[in-house]
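Student: As C-alpha cells, here come the structures.
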Structure P
Amino acid sequence: MPVKKGDFVRLVREKFENSVEAKASDVRLSNYVFDTKGEILEVREDYGLVKFGRVPTPNVWLKLEQLEKFE
C-alpha cells in the first residue's frame, strides 16, 4: 500500500542506498532518517516532503518508494 500525505514513515536504508537520491545527498546522512518517525507533509509526483520527529532539521524531499509506513 503506497504512503500518502499525513502518513508516518521511515526511510528504508536498503531502498535508499546506492539510489540517485543517496548519491546526491551528503555522505554523512544521519541515522535518524532511518530510525525516527517522520510525517509526510506534502506529495508531488513520486516524492514526499517529510518532517522527522523532534529532530531540529529541515524537512526533506524523499522518493515515496523508499519510504514505508512507521508501525
Structure Q
Amino acid sequence: MKEINKDMRIGELLYVDEIIAPILMRSGMHCLGCPASQMETLEEACMVHGIDCDALTGQINEILATR
C-alpha cells in the first residue's frame, strides 16, 4: 500500500501517485510546478498555505488506500 507522510517533500509526493497533484491543487497548492516547492515538505507547504496538514495527509492516504 502506498502511503505518504507530512515530512515528504512535494517533489517526492508527485511521484507516489498521479492522484496526489490534483488533490494538492484542489486544496489550494497551485505552485506545484515551482522549483522551490519541490524541496518543501508537505508540512511546510501546508503551513504556508494555511492548510491543516494532518487532515490533508489523512485524506490523501485514504484515497491511496483505495487504489
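Coordinate-derived values only; no laboratory data. Predicted model only: the values in this text are computed from it and were never measured. Cβ atoms are built from the backbone, for glycine too; each structure is taken alone.
Student: Here helix-only ellipticity at 222 nm (-39500 (n - 2.57) for each DSSP H run of 4 or more, over all residues; to 500) was calculated and came to -2500; which of the structures P, Q was it taken from?
Tutor: On the way: P: -2500; Q: -14500.
It traces back to P.
Student: Out of P, Q, which has the highest value for distance in nm of label points 7 Å out along Cα→Cβ at positions 40 and 56? Each step should come with its number before you reach the end.
Tutor: Numbers: P: 3.0; Q: 0.7.
Between P, Q, the highest calculated value is found for P.
Student: By the measure relative contact order in percent (Cα under 8 Å, 6 or more apart), tell me the structure among P, Q with the highest figure. Each step should come with its number before you reach the end.
Tutor: Details: P: 41; Q: 47.
Comparing P, Q by relative contact order in percent (Cα under 8 Å, 6 or more apart), the maximum is at Q.
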